[in-house]
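Down below are the structures I want you to see.
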Structure I
Amino acid sequence: MNYRISYYSPQGHAKELAYAFRQILPSRTPVVDLAAETAEVCDMHLIGFEFAEPKFDKIPQQIQQFLSKPEHKDILLFATSPVRTDENLRVQIERSMVPFLPKNCKYHGLFLCQGEVYLTVIEDLLRQTEEKPECEDEKLLLREYRKGKGHPNREDIRKGWRFIDKEFQLNHL
């Protein structure tokens, strides 16, 4: 089996996960930044991306284009989210991904963990809550964003390793 990890990572979270996940795959597994080049098709493909805002129907265009290739055989997705990472959100994201998955691929699921947001986003929200203290939505987002500080972290990576190990039956962990 040949593996490949591809990612689109404006904030660096998916890149961090990609290189961490490479540690449990064969040593020659290539890691490719989809912003810089197009990854080749392979047997087992891990594809990562991140959400920069809480709009989970906005799958990055680079990921949409890459997934549209019908040659993909096995696909496992990984992503980071600036807000909650519960099962309901994971299912919601997967539903938005289905139209982009090649019809004949074996889909192994989505590993989702929290990611940190840009400091400027937090600063903007702080300013908004100061200007309009009655805005509960902004306060809720601010709390969620603060929880994301330092993510993805070691525990997120360990959970990702377990997910990959189980889905690809690597028996490493």
Structure II
Amino acid sequence: MSRSESRKTYTILESDIKDLDALYQLELECFGRQAYDKSLIRFLLVDPDSIALKVVDRSGRIIGSAMGRVEKIGKEVVGRIYTIEVKPGYRGKGIGRALLTKLEEEFRRRGCNKAILEVSVDNEQAIKLYRSLGYIFTRRLKNYYGRGRDAYRGEKVLMEDNPYLEPSTID
């Protein structure tokens, strides 16, 4: 086993409905009162247009997750990132970056030319991560997370010419 392999203490896997309770608890732990409700997480786990990933440690415990969905906005197919979360004790180890990169790969595979997300204006750590991966913040959304809690809209071009799109599907 190489030195880098021995340091890797987690694996990224697809999530499914059996992970609902653990993912909801992680959502609450990471976002508190601003957490998504359980019904949205359930929807993202069963919806065929959604992508749900989890990160497990060596014991199989979920320590992070990412959820996104392929959506059509006008004539454009985009990957909307709903949530990326990592347990507090595991942050700063590249897990969020790995999740986001994997989510973007899946968006490309499913024909998305762009990824979009919203992030709280005070979530400096997430903003720094998104910028480092090429996201551009296009506007500020007033009261997006409730009264007095603004968000930035972030966008990233995934592919100018996406090879997964058939010419006949482009309007």
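From which structure (I, II) was Cα extents along the principal axes in Å, for residues 26-81 alone calculated, if the value obtained is 43, 27, 16? Could the numbers behind the result be given before it?
On the way: I: 34, 25, 21; II: 43, 27, 16.
Source structure: II.
I, II: which one has helix-only ellipticity at 222 nm (-39500 (n - 2.57) for each DSSP H run of 4 or more, over all residues; to 500), as calculated, at -8500? Spell out each step's value before the answer.
Working: I: -12000; II: -8500.
Answer for the origin of the read-out: II.
Supply the structure label, taken from I, II, corresponding to relative contact order in percent (Cα under 8 Å, 6 or more apart) with the calculated value 22.
Values: I: 22; II: 16.
Answer by label: I.
The value 1.5 for distance in nm of label points 7 Å out along Cα→Cβ at positions 10 and 106 was derived from one model only; which of I, II is it?
Details: I: 3.5; II: 1.5.
Only structure II yields this read-out.
If distance in nm of label points 7 Å out along Cα→Cβ at positions 50 and 114 comes out at 1.5 when worked out from the coordinates, which of I, II was used? Can you show the working numbers first?
Numbers: I: 1.5; II: 2.4.
Of the options listed, only I reproduces it.
Taken together, the values in this text are just the output of simple stated rules run on the coordinates, not laboratory data. From a predicted model like this one, the values you see are computed outputs, not experimental measurements. Cβ atoms are built from the backbone, for glycine too; each structure is taken alone.
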